[in-house]
1. In terms of distance in nm of label points 7 Å out along Cα→Cβ at positions 149 and 165, which of structures 1, 2, 3 is highest?
2. Computing distance in nm of label points 7 Å out along Cα→Cβ at positions 229 and 301 gives 3.0 for which of 1, 2, 3?
3. When helix-only ellipticity at 222 nm (-39500 (n - 2.57) for each DSSP H run of 4 or more, over all residues; to 500) is computed for each of 1, 2, 3, which one produces -9500?
4. From which structure (1, 2, 3) was Cα extents along the principal axes in Å, for residues 117-260 alone calculated, if the value obtained is 44, 32, 30?
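Just so it is clear, none of the values below were taken in a lab; they were calculated from the coordinates. Small disclaimer: the values here were computed from a predicted structure and weren't measured. Cβ atoms are built from the backbone, for glycine too; each structure is taken alone.
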Structure 1
C-alpha cells in the first residue's frame, strides 16, 4: 500500500471531494465545498515529493519535471479513483486530488431532470455539459453515458485526461483512452476515432480550436459527441465555441454549430442546507429550430428568452432551477443570490440585501 493511501481513505471516510497536499502546509480536505485542515504536521517538500512519486509512473514524473505541472489518474481498488494534478509552487511541490466514485450514479439517483437521460438516446449530434471546475460535469456525463451503455448496442469511446469514471461494457462496448498514455492529444484521439467505428464519443475537455473543430466534424458525420467546456451558461457556451475560431470562419462555424448542436447543459453546484451534501442546479438548452436560427443569425443574446418559453421541450434557465431549490428550502438565499444570473429576482429573499460594488 502506498503511503499516501491513508489520506485517500480519510478523504473517503470524511466524504471529501478534494484533497490538497502542498509543501509547507497541513493536508487540507474540501468537504461539502468548505476547506478543512487535517490534524497532521506541515508537509515537507522532500517527503511529500517521495510520497507523490510513489504513485506516479516514470514517464509522468519526467513530464512533470519538464513542465512544472501534470495530470494523472490513480485508483485504490474497492475505494475510488482519483484525478490528480501535480504542480510546483513557491515552497516546493504541491498536489490536488479529486475523488471519482467507483460506483456510477444514474440520472435518477442524481435526481436530474428526465430530459437529461433522454440525451443518451440521440442518434447523432453534439451535447455539451458546461460549468466551472468542480461543478459536477463529469458526474452528469458519466450518468448519461451509463444510460447509453445500458440501453444501446453501440461502441462508446471516451477520450479523457486522465480517465475518470470507468464504465464496464454492458449492452454497449466501452473503450477508454487517456491523453498522454494511450494517445498524444485530444485532437489526435479524435482524428483516430473516426476510423475506430464509434457510435458515441466522449471528449473529456474541449480545450482548443482543433479539438472543437474535430468534435463538430464527428457530430456532423453521424456520431453522438459529448464534451465539456468551462462556461457559465448556455448562451455563453455557444459564443465560446464560435469565438475560438478566427473571425473569417465564424459565419461558417455558426451554421455548422447550429446543425451539429443538440443540447447544452450548464450546471452550478450548491451546498445544501436541509441535509448534508450538495446539489446541482442545471440550465438546459435544447436546440429546437428556433434556437438553431438564433445561432445561425448570431442572436445568442435571445437564447434565454427562448428557454423561458421552451419548458415543454425540457428547457430551463439556471435562475428557474435555483429558484426551485430555494423554494424547497434546499439552498440558502445568499447562495442563490450569489450564483443567479438575474440577481434582482433574488434580492427579496435576502434578510439584508448586499451592496454590489460592481453595479456602482
Structure 2
C-alpha cells in the first residue's frame, strides 16, 4: 500500500519467497477513479474479496480534497464501499464480526494530519480521531458512533475477538490530552442483536522526565516534560487470551491477560528502545536502540510474538530525530503458563537502508491478525 502515492503493489511470494516479484500494480489514477478514495492504508481479506481502508478522498491532491471524508472499499468494487457513511469522517483501521454482519472502523486523521508528522496544533485542539463506528456489513450503512471523548486522540488499531460467536474487541488509543497516557478500550454488544457500547479498560501512564534531562526529549515533547507511551499497535492471540500492546514512546511491550475482556490484567512486559530509555537487546547489550516495539504479530499457535521498530517515516523523525535504524525482536510464550520471555538469540538489526525501515511482518501460513479464517 502506497500511503503517499496511492499506488498498490501485488507481490508474488508463492513460488520463491526469497525472491519476490511484482505481479501487478494499480496506479493511483486508476485507484482513485474506481474507488473514490486515495491514501490506501490497510487491507483485509473478507466477504467476497479484498477490502482496503483509505485515509483520503479521490480529490486528495494538494487542495481541500485532502480533508474530505475517507473510509473502506471493496477492491473489486466500483466507487466507495459505504452507501451511508453516517457520522464517519476520518478513517484508519477496520475489522468485522462476520457471523453478525457488522463492520467496526476506527479513526486516525486526514492526509494533511498524517503525511508530514503529527500536527501539534491539531492534536492539542482534539482534531484527530476519537470515535469508533459500527456499520451493517451487508447493507453498507452506518449504524452507531461510539464516542471516546475529545481528550482521547487517535483511536487506531482494532482487534476483534477471534471466536466467531463473540461480539467484542479492543481498540488502542494513542494519547490522552489530559495526562499523555495511552489506553485500551473494549467494545461489546448487548446481546446478539442489541446496541454496541465501548468502555476504557486499561491505562498506561506517561513517564515523567527530570528537569536536567528535558533537553534529551524531542522538541515536540519538551514542554510536557514527559514521555507518553504512544500506543501504536495491539494484537490479540487467536485463543483470545492475551492482548499485546506496543508503546512506541516508552519502549514497552505489555502483555495483558484479557480472558475477562472488561478487566484486563498485566502479566508481562518487555522494554526495547524508547525515547528516553534506549533499552538494548541482550544480543547486543552495548547498542542503545532507537525506535521501539511498534507493529506486533503473534503466531497462530500463540507461542511466538514479533515486533518491528518503525512507525512511519515522518512520525519516526519527530519522536526519534536521530533516526530509528532497523530492528526486529521476538518473544517466546510458554503454552502452559503464558509467560513471555524475550528470545536472546533473535535480533536482526542494522541501519535503515536509504530510509527503508522495518514496519510490519506477517508469518507464513497465517498469524493472529491474518484475515478472517475464524468464522462459521
Structure 3
C-alpha cells in the first residue's frame, strides 16, 4: 500500500509551492512559440529583472540552475583562460569542477567551510593574476548556509577587467540582490528555491560587459545548448514568435509566472523581512531544543538554517526522526559536515510561523 501521508518539505530546495502555482502547472499544454507565449515569456523575464534588480538582459534557460552556471562559464571563457573561484563549500567545489571541465586554469581562493569568503583575499588573487577573465563565487552556500559578501567582493572585482559571476541559485528572491549596483556581470539562478516554483527553469542575467567578453570570439567549441550567444540570437532574431532556441517547459513557466507575480505583489522587501523573522524564530526554537545553530545570528541566512544535533548524535538520526515521526523532511549536511549538522530550508513562500512552531515542537521531543 502506498503511504498517502504528505511530507512537509523543509529542505534547501525544491520547496513547497503555493496552491495557485500547482493549479497553473495543471493547465492545458501550450506551445512554446507564437504571440501568446512571446507575451508570457516577456512578462516572466520582465518580472525577473525586478527580482535581479537589473536592466541587463535576462534569459530563461530550460534546465537546472547548474545549466545556467555552465552557460555563463562556458560562454564567457576559452579553454586555457584563467578563473578565480571563491570556494568555501560544496557548491564552490562544483564551480571548480565546471571550470575544470572546460579546461580553464583555476585559481582557488579558499575559506573554511562555515566561514565567509574574504574580499581582501579575492583582491590579492586578482593582483597576483591580472590575466583573470572571470571571478566566480556562490552567494548562498547551501552546504553550510553561509552567505558570502557579494557586494564587497563586487567592489573588488570592479577594480579589475574581470567579469563577476555570482551563483544565486539558492538566494535570488529570498536574500537582497542588486545585480547592477553590485557589478554582477553573470548571475545564474533557479526556479525551485526562493522564487517559489518547481524545478526546471534557470534564469540568468548578462551584463553588457559580459557580452563584450563573450563576443571576443565567434567559436568557442564549448557546445550549443548552453552557449548564451545562441539564446541571444533567438531572442533577437526570432523574438517575435519563438524567443528561445529550444522547446521550453511551458507548464513550469506558467507556475513560475504565478510565483513571481505573488512575490512582486507581496513586495520583495516585505517577503525578505518575513523570511528573516522566520529564521530568528527557528533559531530561538533550536536553542530551546538544545540544538545550537551552526552560524551566529549576525551571520544567519534568512532562508536556510543549519544546526548541530545533540552531542554524540549523527545528524541523520534527527533527519530520519522528523521524517518518520512527524512527516517533516529536512536535510543532513554535505561532505565532511554530513554527520555533523542538519539543514532546514525556509525559503518557501508558503512556510509560516506555525510551520516553525510545529518543527520546533517536534525537535523538542527528539530523544
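1. Answer by largest value of distance in nm of label points 7 Å out along Cα→Cβ at positions 149 and 165: 2.
2. 2
3. Clearly, the read-out refers to 1.
4. Answer by label: 1.
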